[in-house]
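Colleague: Multiple structures follow.
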Structure I
Amino acid sequence: MTEAGTELQPQLAPTSSERDEEFVALMARHQLPLTAFLRTFLRSPADVDDVLQETNLVLWRKRCEYDPDRPFASWACRIAQLQTMAFLKSKGRKSLISLSENVIEDLAKRATLQLSQLDQRAEELRNCVAKLPSAQQSILQSRYQHNVSVNELAKRLGRQPQAVAMTLYRLRKSLKDCVERALSAEALQ
């Protein structure tokens, strides 16, 4: 009991299945960036697909080792890098490309940094969208998540398409400014 006479509810840790669902969502959100990362090292789309599949298997097997306080992209890219090196070694001299481990390490660091920056921008964008009034969030969601055309959105809102297009432009500009302010403030800390 607290002083006010109400009981504090203990925070329950997420269940194993909830953690697994969150991990699957993280993996799904990072498939395109991981594919782009792997394309840095591998020319063949089939090789990229093979290494991505192996990377996903390793990520899943090691999901309990992932620290949610650290960026997922960095951890996943390191595993993808190791899978790439193993793949290239298994190909031996038959490989279309032969990169030294130092070159792979350097490319991986650069790609991981870019992915981390993209993750950070995406997180700030989510924060900025959350600050918008719900009507504006709804317009953005309709247009960019549900791919509703500007004309259809205008009909639904009872507005002219040009007015909706201008609203979207202003929202994009506002969000861009918000993200840049947040990133600048974070860089100063």
Structure II
Amino acid sequence: MKSDIKLIDYLAVRRSIPAFQMCEPGPEKAEIEEILRLASRVPDHGKIAPWRFIVYRGDERARLGEELLTLALQTKPELSEEMIQVERARFTRAPVVVAVVSKAGPHIKIPEWEQLMSAGALCLNVILAANASGYVANWLTEWFAYDERAYPLLGVEPGEKVAGFIHIGSTTFPAIERPRPELADTVTWVGGEG
């Protein structure tokens, strides 16, 4: 593969836009299908596709927010009015939310850890494909990604886990740079010169 300066330039400035800064338009069904098709080109040892997508759009997002609010109030009945509104809006901040669901499990040849990593790569690829399609995106895992009481509401099956919720839409806000780790703090060199 030849060096693609455009891709290198994109990676140098890639950032996520907060979901609460997203607005319409979001991708239409055909665009979402293309984003997911492109995103599916991830490392997948054994070609077992140990993941799947759930796409939340339209009025179902508001209904889901109400159901998640009910669950949140069961755990924390003292939620403030502000937090009640936050819970209601969990799935309406962006026009489209894509759940990446890991189906990782025992396999004769493929370690479960590798299956989980494939789902993580899939989350990033959804963001990259959404960005390449002209949309902004953000990968979130909020409390309900870890609360199995929410799984039936979300469409997550027993034995599955949520790798992330990718919020996709447009924005009128500028992308703000955030601090990034220094390579010296994150890289260990073994061998080689210079």
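FYI, it's all coordinate maths here, none of it is from the lab. Just so it is clear, the structure is predicted and the values come from calculations on it, not from any experiment. Cβ atoms are built from the backbone, for glycine too; each structure is taken alone.
Colleague: For which of the structures I, II does the calculation of Rg/Rh (Cα atoms, Kirkwood Rh) return 1.00?
Modeller: II
Colleague: Then there's this: Tell me which of I, II gives -11000 when you compute helix-only ellipticity at 222 nm (-39500 (n - 2.57) for each DSSP H run of 4 or more, over all residues; to 500).
Modeller: II
Colleague: As an exercise: distance in nm of label points 7 Å out along Cα→Cβ at positions 77 and 165, calculated from one structure in I, II, equals 2.5. Which structure is it?
Modeller: Values: I: 3.7; II: 2.5.
Only one of I, II returns 2.5 for distance in nm of label points 7 Å out along Cα→Cβ at positions 77 and 165, namely II.
Colleague: If you rank structures I, II by FRET efficiency 1/(1 + (r/R0)^6) of positions 21 and 85 (r between Cβ atoms, R0 = 25 Å, to 0.05), which sits at the top with the largest value?
Modeller: The structure with the largest value is II.
Colleague: With relative contact order in percent (Cα under 8 Å, 6 or more apart) computed per structure, which member of I, II shows the largest figure?
Modeller: Going through I, II one by one, relative contact order in percent (Cα under 8 Å, 6 or more apart) is largest in II.
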